[in-house]
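Please treat every number below as a calculation from the coordinates, not as lab data. Only a predicted model underlies this, so the values are computations on that prediction, with no experimental measurement involved. Cβ atoms are built from the backbone, for glycine too; each structure is taken alone.
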Structure 1
Amino acid sequence: MTLATAERLLTDRLLQIYDPVEAASLAQYALEHVCSLSRPQLLINRDRPLSLMEETSLAQMEDGLLTGKPIQYIIGEAPFYGLTFKVTPAVLIPRPETEELVDWIRAELSANRYQLSAAGYQPLTLLDIGTGSGCIAISLKKHLPHADVWANDISFDALEVALYNSVKNKAEVRFLQGDMLSEEIDRKIAGRQFSMIVSNPPYIAEAEKDSMHRNVLDFEPHTALFVDDPDPLLFYRRITALAVRLLVPGGLLFFEINEAYGEQVVQLISNAGFASVQLKKDMMGRARMVRAAKL
């Protein structure tokens with residue numbers, strides 16, 4: 001069986017649960033992984049036959065995909081910001097819009113590697129709350145190597161994945177376990193202050209579950225996705241309150257948000273006394289990011 005035939009057959013089978021564009025993209029992604037080919041190599045070598053081992057691996061991958069399991073969990077890794085991250089069902093799969101958030105943070109921080117403190121100029125200190133796979137914290141550390149980067153998550157399983165990714169990508173990040181809704185983070189940080197705090201917290205209301213694709217709903221960690229509370233801004237309120245205490249004057253707060261609550265998040269942060277609150281759209285034109293500065 002040639003690459004062209006394998007791609008066509010897998011695409012046709014995936015149409016059972018995916019739309020045509022997504023089915024074709026998944027088929028190509030699967031073949032790239034199984035055959036260790038880049039996308040250009042896959043397109044050029046259409047007549048190349050698959051080995052028996054490759055056919056067997058592709059069939060196993062097809063079985064997983066037809067259950068709706070995300071291909072990143074089947075492969076065990078996902079690309080993000082030019083790096084490769086281990087992913088398991090304990091962590092969310094990194095999304096392209098989160099890369100845009102990292103871009104925005106880098107643009108704000110790259111020109112100012114050091115912060116002015118009572119002790120003189122000190123390296124930037126960054127805190128990622130709800131780090132998951134560690135993709136935000138690790139990507140920032142790779143591009144801001146002088147920064148002191150911290151990352152938190154409630155899940156020990158997620159932190160195990162994040163620690164693996166920090167070692168794999170040669171990025172020194174300090175990890176701490178704790179519930180952002182409790183006082184644990186305050187105690188473990190013990191008075192330390194930060195130049196920047198970023199979070200991509202749970203922001204999907206329970207009422208939105210019915211509109212979600214099964215590959216997200218059935219496989220990704222619900223604790224990282226859903227707000228199990230009548231207040232969909234619960235985590236934003238808590239993290240904003242933390243930021244009031246933990247940010248240095250002039251420190252920056254960044255959120256990835258549910259586009260349905262953009263203006264409400266802006267109002268919440270403004271009411272907490274932050275300045276220069278900005279709501280930013282992603283490449284699809286959706287208001288998905290917020291930035292603010294502590295006075």
Structure 2
Amino acid sequence: MCSMTAKLHIHESMWSTPDQQSIYTRRWTPLQESVRAVIVLVHGLGEHCARYDHVAAFFAEQGMATFGFDHRGHGRSDGKRGHIPSYERAMQDIDHFLEEARRAYPNAPLFLYGHSMGGNMVLYYALARQPQNLRGVICTSPGLAVGTPLSPALQAVARVLYMVAPSFTMPNGLNLSHLSHDPQVVEAYQKDPLVTPMVSARLGLEMMDKGKWILEHAEDFPLPLLLLQGGAERIVSPDAVRAFARRVPPERITYREWEHLYHELHNEPEKAEVLNTMLDWLNRQISS
């Protein structure tokens with residue numbers, strides 16, 4: 001299904017995966033034929049890609065196309081709510097959408113953009129895959145560690161569940177009061193029927209384990225990286241993000257932290273400044 005606003009085209013479809021799952025996809029494209037860049041968006045835990053409509057519309061106004069999808073177990077995609085069978089499966093899904101974006105716009109520079117859990121995933125993707133066909137990565141508030149560490153006892157229980165019942169789901173514990181300073185954003189999140197408050201034992205532990213691995217391998221980051229973080233962050237650990245930023249080769253990374261912002265930088269009252277920071281960095285990468 002394709003719709004058009006005054007600023008962009010929005011195309012929705014379902015992708016049937018090799019393992020027979022239906023994945024919801026959303027493509028935002030500028031009205032003009034020429035596209036300056038293509039961005040593949042990887043959303044966070046519990047949410048869905050349509051929550052980024054305003055972000056993709058901003059990029060479209062600048063002549064950039066965005067490809068998004070709902071993770072397995074999220075939004076309009078198939079799967080038990082809050083469960084992704086494995087990180088490798090998630091990486092294969094990212095592979096697919098990068099290839100789809102590349103086929104659609106073979107001459108446009110290609111970027112990967114992830115937030116929160118999606119930020120964890122795009123960092124892991126870049127480090128584990130070492131892709132040569134990406135121009136760069138945008139990462140906001142990546143979940144490299146949780147804001148409130150789990151007790152050793154709870155971690156032990158989670159690891160047992162990971163082994164015997166990996167798809168077992170439990171409340172994800174996100175403190176929504178730290179999502180954004182904008183109460184309308186928090187209310188919309190709470191009322192959104194496509195948002196799930198659940199996370200599976202496997203997904204939760206894989207995200208934590210991959211966060212540690214990412215920190216251990218930060219010095220091998222292969223691409224230009226824009227890393228953005230809120231200093232008042234409580235949902236993920238800002239200290240873990242800062243530690244990662246210090247370890248990435250300085251010629252690779254542009255790091256920006258807003259002292260008083262919460263988790264969803266793109267949904268804060270200062271979102272225009274955040275989005276323009278992304279745009280400035282994208283323009284530099286496109287022209288380099």
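Observations on the model:
- Among 1, 2, which structure scores highest (criterion: relative contact order in percent (Cα under 8 Å, 6 or more apart)): 2
- With FRET efficiency 1/(1 + (r/R0)^6) of positions 8 and 232 (r between Cβ atoms, R0 = 35 Å, to 0.05) derived as 0.65, matching label from 1, 2: 2
- Origin of the derived value 68, 41, 34 (Cα extents along the principal axes in Å; candidates 1, 2): 1
- Identity of the structure behind 1.3 (criterion: distance in nm of label points 7 Å out along Cα→Cβ at positions 256 and 280, calculated), options 1, 2: 1
- When distance in nm of label points 7 Å out along Cα→Cβ at positions 104 and 240 is calculated for each of structures 1, 2, structure 2 gives the greatest result.
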